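What follows is calculated from the coordinates using simple rules that are stated; it is not laboratory data. What you see is a predicted model; the values in this text were computed from it and never measured. Cβ atoms are built from the backbone, for glycine too; each structure is taken alone.
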Structure P
Amino acid sequence: MPEFLTGIDHIQIAAPPNSEEQARKFYGELLRMKEIPKPENLQGRGGCWFQCGAQEVHIGIQADFTPAKKAHPGFTVRALEELKSRLIASGYPITDEPPIAGRARFFTNDPFGNRIEFLEFD
């Protein structure tokens, strides 16, 4: 029987109302993701979208926003220690976690308190 799923197109991360500029600074400037245009018919919902490799990261506005403390995206990185230093210098707390075989990793929170993981493979 053939598989139905073929990959992941995007992830959505929730953010509070009127937080698009903070999202652009964190995901766009700090993490260096390229912002991509939202489809015209979705622009009225707020939020912003970014390109992350072959996938997209959608920052969606949620009126009754609560940050994700356990659920999280895991982003792969080329220069993990450089990114860690960049985040620390920008005031983001880092939580080191035990490595998983073949990869180093750490966690931080985005400006809205959502848990974010960064991994670099050996």
Structure Q
Amino acid sequence: MKPLTKILHVEDDKDILEIAGLTLEQLHGFQVASCLTWTEAIEKCAAFQPDLFLLDVMMPKKTGPELLKDLRKIDGFAHTPAIFMTAKVQNAEIQSFLDAGAIAVITKPFDPMTLGDQIRAIWAEAEAA
């Protein structure tokens, strides 16, 4: 995998989107494309060229796993790693998200101050696997 610098973050809660985006950019040095809707994510993806998808699971109209399927249909993103973020953390649910193509699941609520470190650790683990 290439170095992780760009994250496409999709989250329907404006406050969570803003806080995560600020900390990922300012504290952890990532470039973040923040999207409130799945349509915005589809529109921004190709131009932004993210290294990683960070996707909320429960959103209006499409779930994170459904959105991931759509993002992976965009030319060049069939194998882009994805991390889901959710409050649904039962083992069976987490396994279903991994089966849907995620490399990991981050539980909500999350600590914005350590989110970037969590993502880097997940990236390193996926790279080593």
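Observations on the structure shown:
- Distance in nm of label points 7 Å out along Cα→Cβ at positions 29 and 109 from the coordinates reads 2.1; which among P, Q: P
- Computed 0.55 for FRET efficiency 1/(1 + (r/R0)^6) of positions 61 and 93 (r between Cβ atoms, R0 = 25 Å, to 0.05) - originating structure among P, Q: P
- Highest-scoring entry among P, Q, by distance in nm of label points 7 Å out along Cα→Cβ at positions 53 and 85, is P.
- Structure responsible for 4.8, with distance in nm of label points 7 Å out along Cα→Cβ at positions 37 and 101 calculated and labels P, Q on offer: P
- Label whose coordinates, when helix-only ellipticity at 222 nm (-39500 (n - 2.57) for each DSSP H run of 4 or more, over all residues; to 500) is calculated, return -13000 (choices P, Q): Q
- Test item: log10 I(q)/I(0) by the Debye sum over Cα atoms at q = 0.10, 0.11, 0.16 Å⁻¹ calculated as -0.33, -0.40, -0.82, pick one of P, Q: P
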